[in-house]
1. Where does the value -11000 come from, among 1, 2, 3, when helix-only ellipticity at 222 nm (-39500 (n - 2.57) for each DSSP H run of 4 or more, over all residues; to 500) is the thing being computed?
2. Matching task: 4.2 is the computed value of distance in nm of label points 7 Å out along Cα→Cβ at positions 65 and 113. Pick the structure from 1, 2, 3.
Structure 1
């Protein structure tokens, strides 16, 4: 009986697996303006980069950061890293201090009997003035089939952005 219970607990824990890799966060001026880009979508799920951006903006805003809306940036999901770099140059001209950008590597429901949500994201914090990445985090999360990709993404994004204060 104890072995059966242990096996069931192990299977449940494995079903809610996550992995994160987060660098040491810099000290940021919360009054400095920050822009959040839609994440470049490397997944097969349409608009997941925009979904992740919206969640990230909310998390950062709730931490007290000043979020500046992006101007003149493509609303089409098929933007490239070149377009992000061009937009960074415009942000510098506008006096924006930081930019958050990154990648959606996975945003889907795993195939199989349970259809578990699985999300994998990477965030970079870019110092616009000095033109360099000053912080990075990456992680993956899967949850039980009773949860959605949105819930998995919210939990993962909150964890990945937690060090930024």
Structure 2
């Protein structure tokens, strides 16, 4: 295994542990729950094979489901996000960026990376909450859950990315 694969594996383990033990227990104002495990899919290399990215996305969702007892909810949402990842990167990445990069503040720029994270997070959180509630009976609560989780997740992912950029830059 090369260094990048080991780092991805360690990131996978770290995000699963943080999500299961810490972030799944946070319900800010009863509506906002951060979904930081999405960061794993956001940081997959652009040049990675689409099937591999889908498998890793599904695996992340499956592991979160196993620990959270959500019976395939996260796995199905992560497969959708893993599928749409390629198209969103084409949409948000500048044309002059080289092909072999990992999305980050440095590679995409701050504004484009936040837009990419925001789009992926909004898709993830919207599908997750709609599938979880399985009804549109209380639209105000549903929209507040989507918006609260969206804002909290984007803020935490951007904070993790800024720590990642500052901490590992030499």
Structure 3
């Protein structure tokens, strides 16, 4: 079992067993594991963070109509199947935050988007592994409020990596 397979198995265990799982008791009873795209090494990237001059506060709308504040850290650029993609990266007290949606939504992935938490591996260089893209908790049921990707982070290309949608 490789690292990604181990990570996914541990996540399934968390969803099935933990009292902090986003699933309801009823959902846990029927839970057989999350669905994922096959591992895609081409979407495991090291990308330059093109930092903004001064990080400005940004308010992101949430799935329940509330708002959450982040700081705009900058943007990343990368190629997906020959097409350039640009995503805005945000930051809060917990680190970098990358909410996005892509052309796999809403058929293969959660319609409101997925998340990544890139980490800095060198000065202004982020590890961005789309194989770790995950659904926000609001994808599982309506108990949760989740930030929605801003329009700048809605890609027209498919990111065929990471977690697929949980249910229709």
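1. 1
2. Numbers: 1: 4.2; 2: 3.1; 3: 2.0.
Answer for the origin of the read-out: 1.
Just so you know, all these numbers are worked out from the coordinates, no wet-lab data involved. All figures in this text were calculated on a predicted structure; none of them were measured in a lab. Cβ atoms are built from the backbone, for glycine too; each structure is taken alone.
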